[in-house]
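So, here's a batch of structures to check.
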Structure 1
Amino acid sequence: MSAVLTITRLSKTYPGGARALRGVDLTVPNGLFGLLGPNGAGKSTLMRILATLQEPDSGSVRLGDIDVLHDKDAVRQTLGYLPQEFGVYPKSRAEELLDHFAILKGLAGKGERRDTVEALLRRTNLWDVRRQRLGGFSGGMKQRFGVAVALLGNPKLLIVDEPTAGLDPAERLRFLNLLSELGENSVVILSTHIVEDVSELCSRMAIIDAGEILLEAEPLRAVADLAGHIWRKTIDKAELPGLERTHRVISTKLLAGRTVAHVYHPEAPGAGFEPAVPDLEDVYFSTMAGHVGRRQIQAL
């Protein structure tokens, strides 16, 4: 089965009129795909639809030969899903609970199930704590246990929603390394608002806001296409309103008590500015500000 996920004109409006998705089109190949956007952009709605937990109003989704919207049983047989928040039984031990989930996944043979559970606990670096109760796990350990559950059945589509929120730097690094390994053999969709997660992991990405795909591209190509268009200026905080009136400021950050402003402009915007080496954060903020879009950075 082809691993390509094809999303066509997908729309969803909630009761009350809130439009979560507005004709979303995406093609997601094998590997890690970053879905980047602010909270409320529509990421979780899209993830729930792909995970067969929610129905869209219109559109279509195909995973290879499978019609995701109309053949949910087939999708669930090859789906792994790690939602943003998930519960565990705090008094259960990791090995026991994963074995229970394996039974629910259809692994009936005791020997096969034992081998699968061991392999997944080792792959997620939880084998040494397999007999510890989940209530004593750190946030990163719980996330890795969630991945172990999601990997039952060798899914061809793995969806992870805001997986690194709240993790300390060491746990975040372990988790991202694990996702990178998983992307070698499956379609892995990483939904996040953290730009660094996408820049460090994903070979392709999309930026979504207000239910619309604003940009679909390769991160490295998107960054390269901004070369010569991002400028920075260090100013006092009181000068910022004036700068925003005269220039297209895309982001600001404090540095040693002063404000460093990044400005989008196709050429030098004036005295006091210096060229900035663009990064994916500049791509994100330029796109959100409407200066960079699908027509300016073409999907490759």
Structure 2
Amino acid sequence: MVALTQRRGTHIAAFLAIACMGLAATGCSSSSSPSSKGKPSGDVYVFSAGSLDTLMTKSVGPAFHAATGYTMVDTSAGSSTLAANIKNKVAVADVFVSASPAVDATLEGSANGDWVSWYANFASSPVVLGYYPKSKFAKDLQTMPWYKVITMPGFRLGRTNPTQDPGGVLAVKALDETAAAQHLPALKTLATETSDEYVENTEEADIQTGQLDASFMYEADANAQGSPFVPLTGVHLSGEYVITVVNKAPHLAAAEAFIKFLLGPKGQAEMRADHFGIVSPAVVTGSGVPSGLASLFKS
């Protein structure tokens, strides 16, 4: 659950263009130039759900580079925001990793630009309530039902915007379901307020610094950032992570290499370290999986 972090932009494209003109005689390429050690080199542009930011940048990215020679360039944000950026051609992606199959469906079909024709469910993580360990409500969260603590006077709760992030959708659902089950209309009110909505980078930072007492997040994300958390007792909601190659990906070989790595033993080991639930083999929805990836998936 992390806000859009554009780690690449037009200045990168311009730099590559200038570099290639200057090195035209050597056949400059940004995607698959062999290195002196025989490994390919170049970038793969990955759009990943905000809740994967720490995993991607701290664990998967460096391990992927060491194993393959390719460099992951990660843009992390709410899955719905990333999908909109793909559809509106705000930026170019090779691989899209979202936290909801429903988001990928918004990129399918001619009416949506045919950006996605298939996606594979490869992992999941339950929604929990991560909290600031020094919060004055920390002891209450450890000993009382979460849904009573978050309605206490002065409690500062965070969640993401449901129009931008699937985690925000699940947070609202958790509040609504619990409001009905526990007869607590105050939770229903929290589900409709916008004052507790944060973009993902801000939400994560505010939990780390104590600007928020708690926020809804995925368990794997809480583990990755070292946040203590409590389960949402009475609620069973999870983020369902899916991955695909974006149609017309400019770095197809690198994109396939990234997916092979993430769904392979080393990538899965990194995910298990954060307690992701692994779907193996990953389950494909749709058609048009590149032949080089077909053996990874179950239809």
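Assorted remarks:
- Highest-scoring label, criterion being relative contact order in percent (Cα under 8 Å, 6 or more apart), among 1, 2: 2
- Between structures 1, 2, the greatest calculated value of mean count of other Cβ atoms within 10 Å over residues 89-96 is seen in 2.
- When Kirkwood radius over Cα pairs in Å is calculated for each of structures 1, 2, structure 1 comes out greatest.
- Cα extents along the principal axes in Å, for residues 65-184 alone derived as 39, 32, 25 - corresponding label from 1, 2: 1
Every number in this text was worked out from the coordinates using simple rules, so none of it is lab data. Computed from a predicted structure; not experimentally measured. Cβ atoms are built from the backbone, for glycine too; each structure is taken alone.
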